[in-house]
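So, here come the structures, one by one.
Bear in mind these aren't lab numbers, they're just calculated from the coordinates by the rules spelled out. Owing to the predicted nature of the structure, the values given are computational and were not obtained by experimental measurement. Cβ atoms are built from the backbone, for glycine too; each structure is taken alone.
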Structure I
Amino acid sequence: MYFSSAMDKRELLILSWVISGIVLFAFGTYKRSTVPENASRAWTETCNWIGATGGAWETATNWDCTGVNRVPTNTDQVVIDASVTVNINATTTIDNLVLGDAAGTYSPILNFNYDAITNGALIIDDSNAIVYANASITHTVGTTVVVGKTYINVQTGNFTLNGSINVTGKGYAASEGTGQGMNGGDATGAGYGGEGGNTSYGVTGGGITYGSLTAPTDLGSGGGIASTAGAGGGAVQLTVTGTTTLSGTISADGVASGSAGDGGGGSGGSVYITTGTLAGASTVTANGMAGYRFGGAGGGGRIAVYYTTDSSTVTYQAYGGTGNIGAAGTIYKKPAAGNGDVIVNNGDRNPADRKTGDLSAGITLNSLEVKNYGRIHLTGTSTITTINLSSNGTLQLDATANTTYTTLNWNTSGSLVDRGAPFCFLVEEEI
């Protein structure tokens, strides 16, 4: 039976079947779905949020699904077009997600009130997800432990971000996390992808680096406390089979220390994207933030992006915080066909002796770019096609490093420090 786009709600009389010569009739009500034309399910219903702000996704009375109060399922389009906060508390599967409205009239917030990276994503299983301008996605702030992380998995369709994913300051609380700063009268900054900054008075002990270069999912850590301190950045993961269009922003920055005492800044968090095509013009950040006065700044976080095609002009930042500067975090980009690229860029902020986390042993890269006061150590065996060293970037080869490369592009303002490792300059290089 065929329904044109002009058809809306119909009462259908269906001849069902004949059993023992008795004709049975069944009546049913069908409603044309309001899902986008490129959605693949024919009979998806729309579930509109009607609950108050702060309500739970899992409460049936918060939804109107074609006149029925029930929790959306994997055959439903979900529409949240009111200025409310919706708390999602466990993994769930839906057909399609619309957050906000095309005019940008409303500013809904979808809050992940659980660790979705560990315990299961919000899954869009048969269509698309769009976050309109003024709409946003976040997760619950961490404490001494992980409380929330954001993970959206679009299994067959596309993800469009015109609004924001903002988990700034949603990581570990002050003086918490693996890379926490050191407490004291002059406290140090937190680390994650880059080490936390020391203090103006030479107090050392800025937070350490931790976590994965290639699959970052950790929260940023909190700065050391001196009356106050900054929290770390949160964690975002996106997995999209189709096209990810980033026209809004993704922010997983730490938080600066408050203005009491000389507290340390929080480190940046993590952003981990896997997509078919990457498109759009956006900014993705996992920056550390400043300590107060003499306190150390947080180190940068970690960003990893995997793609089949990249037609975007997205800008990535994982800078250490200003003041008593933290070290740059890591940016890792990898196409489906080929090795990855690592970028260590501290945005022209000189972190003195603070450094980015060491590259893991056995890594193979298409390129390593160290610039703008980025500073990184090689400690194990690595194979790198192209090394780009410029703009006050520093590459240190520790005694245990064994580096094979094809091309070295070394600008005179860059530095290469060899601590006893074998490193051969190729005869065709220009230094």
Structure II
Amino acid sequence: RTGLDDSIPNLNIVIPRDIDAPFDDLAGDVEPHILIPAAMRAETIAAALNEWPSTFRRIVTLEMLDAERFDTRERLADLARRTLYTWRTEPTVMRIAAPWTLERDQQLHTAAAFPVWNQLASHLEGRRLLGILPAPEGVHAWILSAGPTGEAALVVWDDQLNRPQPAELTVRLSDRNAMVYDLFGNATSLPITNGVHHIEAGAMPTFIEGINAELVLFRAQFAINDPFIPAESRIHERAIRVSNPWPFTITGNVLLRDTAGLEIRPRQQTFTLGPGEEASLPIEVLVERSIFAGPKSLDTIVTVSADHEHRLNIPASMEVGLERIACQMTWRIATNLDTGLRDVVVSAYITNHDDAPVNLDVFIATPSSGRRHQLVAGLAPGATTLRTFRVEDGAALLSGRRVLVGINERDGVARLNLALDLPPLDSTTTASAEELNAP
């Protein structure tokens, strides 16, 4: 280094280094180029990069998937997702291997990665991550700040590759049509229909330009604190979180509509928030004994006066279940040796996650045979017990029907209702294809 300094002014020494390699041996005047291998999952990149000291400039090179093992679209989708997660950490420079090849004609030919990398650079330039919009499981929707055009954007993709139908996100992005850009530069209009935009998410990220960033952030930050509601017949105190992302004071009104099995009080509240302020609007949730366990969506209509008046229909997500008691159900078909009929056998595996023994009443209700009960006495903490119900001629009587399995706490207020939907049962059906788990 000393000898080179004498002959090369402003010397900058660059050392390639794998992202997981130790960096303690690097001198402060050395600039590491960090290699992110193709095998590193996108979700783990941020944590790995954050291990590097802030004294180093983060010049990052992304390795692409092997062209002999993955098709072109898989490689490009993976590159785009890992680029987004890397960009989120605000590196100094991001790079890939030269996306072109020198052919026999001595001409440079661009590889498939070139237009994708160019589009990523174009849409991410000068932007930062503002927030994340709630989306279906596996779907990602990141809110991006305004870019060189002065307008904010949303980038959307889906990690689940085997959906029978494309995942859809329904949200109001602005008061007008937006534009969707794929990673090959193709643009299509995204119309606003009945006050919302319908966005399809695929494996390849797409950018939606021309959104109202404050409006989308308001939607993203609107939520119920502690959305898990125990299936206990009593009042549960919760709060709705409302934030103001606008640079001026806003006012608004929240109207809650009851959903099946849940009663919400009060039904209507107002709010006034200064710039950057947040409020918690208290609500009471009463769970009816007839409610089924599982995800619930509370229909919420929000009117907010900001840059102008916006009316939003925001589904607030909740989950009804029991943390103390878990149930896993299976079903099968068994031939009755006495009658020759094909019976349906429903099995309920019940686990006590409480720190004290529980006494339970387990029942099954079917359209054909009414309700039958079995008792569970003194189920110890951490223990699991099995209760089995046999429905005579169930293959004929329950084909395509719903079976209710319920668990009552005999000396408490908890009641867990689980729905087991049986498919059409023919002569070849012998067992369940899936299990139902209740939290």
Winner on mean count of other Cβ atoms within 10 Å over residues 221-228 once structures I, II are ranked, highest first: I
For 21.2 (mean count of other Cβ atoms within 10 Å over residues 237-244, calculated) the corresponding structure among I, II: I
Answer label among I, II for the case where mean count of other Cβ atoms within 10 Å over residues 245-252, calculated from the coordinates, equals 16.4: II
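For FRET efficiency 1/(1 + (r/R0)^6) of positions 309 and 365 (r between Cβ atoms, R0 = 25 Å, to 0.05), find whichever of I, II sits highest and give me its label.
On the way: I: 0.80; II: 0.00.
Max of FRET efficiency 1/(1 + (r/R0)^6) of positions 309 and 365 (r between Cβ atoms, R0 = 25 Å, to 0.05): I.
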Structure responsible for -3500, with helix-only ellipticity at 222 nm (-39500 (n - 2.57) for each DSSP H run of 4 or more, over all residues; to 500) calculated and labels I, II on offer: II
Among I, II, structure where percent of Cα pairs over 35 Å apart as derived comes to 52: II
